[in-house]
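Please treat every number below as a calculation from the coordinates, not as lab data. Remember, predicted model here, so these are calculated numbers, not experimental data.
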Structure 1
Amino acid sequence: MNVVSIDVGFGMVKAYTKRSTGASASLLFPAAVADGQGRSGVLGDGVSSSTSPVFSKIAVNGTWFYVGDRVELEARGTETQTHNARRVFEPAYTTLIAAALLGLDIDDSEDVVLALGLPLRDLHLRQQVKAHFEHTSLDVQSADMHRHYRIGQVGVTGQGIAALYDTIDAHELSQGTFGVVEIGAKTTDYSLLQRLTFSETATYSINIAMSNVLDQFLRHIERIGQERGLTDFQIHPRRVERHIIDHASHKQGLTIRIGKDTVDLEASFQDIVRAVANNIVDKVTKDMGNLYDLDGLVVAGGGALVMFEVMQRRLHDQVRVLLSNDPQFANAKGAYQMMLDMLEGESH
């Protein structure tokens, strides 16, 4: 039995598993899909770091698709989908799951137990999603690999809830009330979990997220280029986002080459981050009310790497603000552990 957790965001796909040796394996790639003839069908417009292309082209149940970086790098200016709760039932979503299984080199000699994450606002679909994927088969092929996966049991949890599970001790979660703010590519979702019970009436989603930071920063860079006489200067979002993630992950300076010059953009970038993060905090405090009653507030998602410090400074006198463990993979890792706990409970 192979337990695999796959978190399909609007920006990136995060996948996580553990080998039979106990070693963990993870994978990160853009949530982008196009049909095998090259016609655009982009699912997301990633704004987080990608390790490398998974496969430029794969076949799923006999149909060929381009996936990951290959699509995204050719899709600048292509209109991408806005939030669509039904996207989980579309072929592009299944293709990303297949790419993640193949990219993790999951063995097909045993059934795959799949842990999936949904945006909190879409969690009402969890039983439909479970039924859609459970007991199905995926025949997946790349240029040099061919696997036939049988999907057995499927578990579905909310993005954010899984991040809490990965960050807060399970006993503490069972006794307290915690908030979670999930900063993704296109949206920020936030909600409450009281004694492990998810509150659908206290769940919110706003269209302020990492895409706002990236868009504003791109415009700022291109404006600098134009001011220096580079009238047609453009820079690809993928190049900029990788600078951002490297900066956030390693606390290194933020410099970008514009024309012949290397320009220090640290101060202007921090101004943009502060403005976006403060907008998120304003929305969270307005919608969630009195944060003093919470036992903790966890900030998760790829955007947490960039915005956590601003949010902590704003809220530290109201609530204990925690950065999720490994923010980009917190949901995938939390969902993986939740699935293991569920399987263990069923065996007793």
Structure 2
Amino acid sequence: MTFMTKQTGRIPGLVLGVTVGAAIVVLSLLLYIPNGNASSSNNVIASANVGYLCDITLSNTAVTLVGTGAAGAINPGSNVITANLVVDTNTNGNLNGNLIISANGIWYQASNPANTMLAGQTLWNPTSLSSAAGNALTTSNTDTKISVNIGASNDIFFGLSAVPLDTGAGIYTQNVVIYNSCPSPLTNSIVKTLVFTANIAGSCGTLLSNTAITFSGTTGIAPGSNVDTANLVVDTNLGSSTTNIIVYGSNWVVNSGTANFFVTNTDWNPTSLGSFAGNGLLQSPGTVTDITIAGNTGTAVSNNIYFGLQIPGGTLAGIYTQNIAIENSC
């Protein structure tokens, strides 16, 4: 016997029915989805504590100081004008600051650590200068009073004061610490290092023990007579390189300025002689002598040169003068 399906009840979203037939009972579950959507939400609150930053970005992190010597070398005794520019930008900072600068140490030569220059050889200034002037760098933090505001830039210029004559030749390096200092509260500060290099040329300076020789004494020199080649001049090498003495001179002239006898009437010699002998003095470019002087490595080094004179017969009485040039060549 077969019976028709009969609905016995309704639950929202669920239809329950029973089918009976041929001794089979089937329970059917139907899912009813009502119209509309059900949803829910919650908020997540994010937070970030942004600190204070005194930032610094440099236009360059290396400065090569260039001199007037060969291939940009700096000759001892010379300087570099304070016109080498570095631009400081407060790129990402959120505080205004002042530029702080200090030397991390002295100038040094990596290939020869004994060769150094003082930290204060380096000069800085807020504006470009036409000479080697400004402020000497120190190893202490120095407030330059150069302001660098948020997102803005400002300039600082560098130079080098006169290099000591006894500075050894070679490449020198100095590290300079630079940063922007901002007022409190401060949580972050960016520090940069500027690397300075300078190529120092070899040198040979001249320091003479005396710049005048009086051959005549108080009685005068008789025409036709000689003065022994024993009048000493001591030449001290102020430079760092070994040098040879170059010597030359002018003709002898009387008070009126008229030449009366020749440059060759003067003799020079590396050792003192008991007579008028040695090597005749020549006019410029003169003679490169075999008198050498070692370089100054902290202790002054000197050598001697001696002069004598022959007065030609018949020379008129009077005061005669001659200019003698002594150079150190290296």
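Starting from the value 0: which structure in 1, 2 was helix-only ellipticity at 222 nm (-39500 (n - 2.57) for each DSSP H run of 4 or more, over all residues; to 500) calculated from? It must be structure 2, since only it matches.
From which structure (1, 2) was log10 I(q)/I(0) by the Debye sum over Cα atoms at q = 0.07, 0.08 Å⁻¹ calculated, if the value obtained is -0.56, -0.64? Provide the component values of the computation, followed by the final result.
On the way: 1: -0.29, -0.38; 2: -0.56, -0.64.
Matching structure: 2.
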